[in-house]
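Just below sit the structures, each encoded as structure tokens.
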Structure P
Amino acid sequence: MTNHYLQEDKNDQSGCYSRSSVLIVIDTNQQPTDLQDGISKIISYAPHKNLVDENAMNEETSEFKWHLDFVYESDLKEGEYACKSNYLSYYEVLAGDRFEIQVSYHRKIDAFRAIGRILGASRNEFVILQGEHGHLVNFREQAQFDTQGVMIDCSRNGVLRLHSIYFLLNNMALMGLNMLQLYTEDTYEVESEPLFGYLRGRYSTRELVLIDEYAFDLGIEVIPCIQTLGHMGQILQWQQFAHLRDNFEVLLPEDETTYEFIEKLIQSTSRQFRSKRIHIGMDEAHGVGEGRYRQLYGHKDPNLIFIEHLQKVNEICVRNGLQPMIWSDSKA
């Protein structure tokens, strides 16, 4: 009798529903406006294809459906959301009624995490067959951190293509991760600087805008993550940047042209994103003050050089309306 409520045996790889899936149904057009674009993206991505828009649903699908609705609640704490079903078990649903789950949320990202948890619950065949799935769809959760996310290294002779970034963002949304940083030493477009990403691949300005727009629909903040002192060897190897070298990996502190260059980098990358935060690197500036700096300015405590350089880069960020962050192991 219970098998009556399960999808028929079909191959997941064909794009059809799998036998152990419950069908999660969302009427996208009836959901809060701020969620609609993100819901459409996640429906298109859903790994087991058991998440569908009610308006595009095949009428011949299984009767075993969970209908999902979202309600914005301003009284919820930041990072808090709750799920509640109208029945504790699908088997209690009265004739002519349907099994409904309401998600109350405050942040977009938490609504999408709720989808992720409900998708997980829908794959638990044993619990569903036993009619004990009420606890899987009735719960409240509070994020322990305001920002939880991922940094992807895109500075190793190639960058993730857009479709891979979109795949990553959808996975992040279903897990409730609301921040993405793409670590780009020289792999982003800088106006009038063709050697940025030369023969290594780079993100174009347009690609970064598309990534930010896609992430925004899912409630994810994309924060630019660059370098402004060390790890600059891929650029400093070129002769036209020789005047900016302290050594082959580190920019030349104190020199005014260095800070003009850094401001150009900060402006070039930050203008593609909604975020007003930026990661300016500053880690592993090995040998700072020991190369051309010493020839030009004499000996100076590397720690003092680092601190003064950081202060100047921070001033650039503040002047451009940005809140900078650095690596925790940053020191000379």
Structure Q
Amino acid sequence: MPTLHIFNPSHDEALAFGRADYCPSRAARRLGDVLADLPRWWAAEDDEVLRLPEAMGLDAVTPPDWRRIDRIEPWGWDAHIVGMLQRLGTPERLLPDALRLAHLRSLSSRQSTTRFLHALNDEVLPAGVLKGNSWWCATFAEVKSALAHCSGEAMVKQPWSSSGRGVFPCNSDLPTPLLARIKKTIDRQGAVEVQPRYERLADGALEFQAQTDGRIVYLGPSLFATTAGGAYCGQRVAAPAALEHDFLTLWQRCCPHLIPTFDVAQRSFTALVALLEQQLSRLLQGRYEGPLGIDVLFTPAGLHPCIEINLRRTMGHVALAMAQRAAHLPALPTTFRIGEQGLVWGE
């Protein structure tokens, strides 16, 4: 039976709000409209795609024949998309219950990144992988303590955010506006994450799938571009083997004193993927099924193994799906970015 796919880019905003009555931002609604057919890249031939309206309200939305739908796969599950589907008459058998939604929201918090990094740092990391630090701060005193551990600038991150939003640099000399922003986030969302600010040479990710039995399966790497502030601005698309070669070459070029040869990069990469699969399985404990990605950072001091965990589909997954359907693409390798009217290729 078919799967119903939904591109709901407001997912991370909705997690921060935490309730079904959240109103997506205008930017999120616009993105959901222009990229509504994005799931066609990974959907099966007989699957269906539900287009979300740019305007508020569901009057213009035509629901599918629910008797034909076997499962629903949104970009990410949250209370808002569940509430919207309920208003469209979706059978409860297709929706996560309140307990599962609560687990997903909790696991999607940046607190998971902090826990994950602490667990990774207890392991022997492969050559060329640095130990990443992260502090979960529920009070301003804890923020000040974390900042004191960071030499130079740090990055303060809201619990639920993505694509560079809700992330801002700071140091121990906090100006009043930044101080107010941090306190406001703690009051509203309960805490912030603090990480050292690393020297960014390039951005990447490793994409996975969490199986129903709790196993984590590695799918492939991702290379993407960001602005100086960390906002996502474009994605590389290539055959999986070529993309992995590019990833390893970039890693070696960024820290040649740690990764002197391509063979060393290959061995470290294989060991890192196995370690991440193991630690993700321990973190999630079967409470999440579906796609997920770990953002990594190329630095002169090595590869940061986990800047953040995205417990949802990512543009890296999209790029991997596109590469499998290369007949519908410009010549590989290529790139895409998100324009005002949809995907823009090769710029």
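No lab work stands behind these numbers, since they all come straight from the coordinates. Bear in mind that the values here come from a model prediction, so they are computed numbers and not experimental data. Cβ atoms are built from the backbone, for glycine too; each structure is taken alone.
The greatest value of FRET efficiency 1/(1 + (r/R0)^6) of positions 182 and 294 (r between Cβ atoms, R0 = 35 Å, to 0.05) among structures P, Q is that of Q. In this comparison of P, Q, the computed figure 28, 42, 24, 6, 0 for P(r) over Cα pairs in 20 Å bins from 0, in percent is attributed to P.
A value of 0.70 for FRET efficiency 1/(1 + (r/R0)^6) of positions 118 and 158 (r between Cβ atoms, R0 = 41 Å, to 0.05), calculated from one of P, Q, originates in structure P.
As an exercise: FRET efficiency 1/(1 + (r/R0)^6) of positions 102 and 278 (r between Cβ atoms, R0 = 35 Å, to 0.05), calculated from one structure in P, Q, equals 0.40. Which structure is it? Structure of origin is P. Supply the structure label, taken from P, Q, corresponding to relative contact order in percent (Cα under 8 Å, 6 or more apart) with the calculated value 12. It traces back to P.
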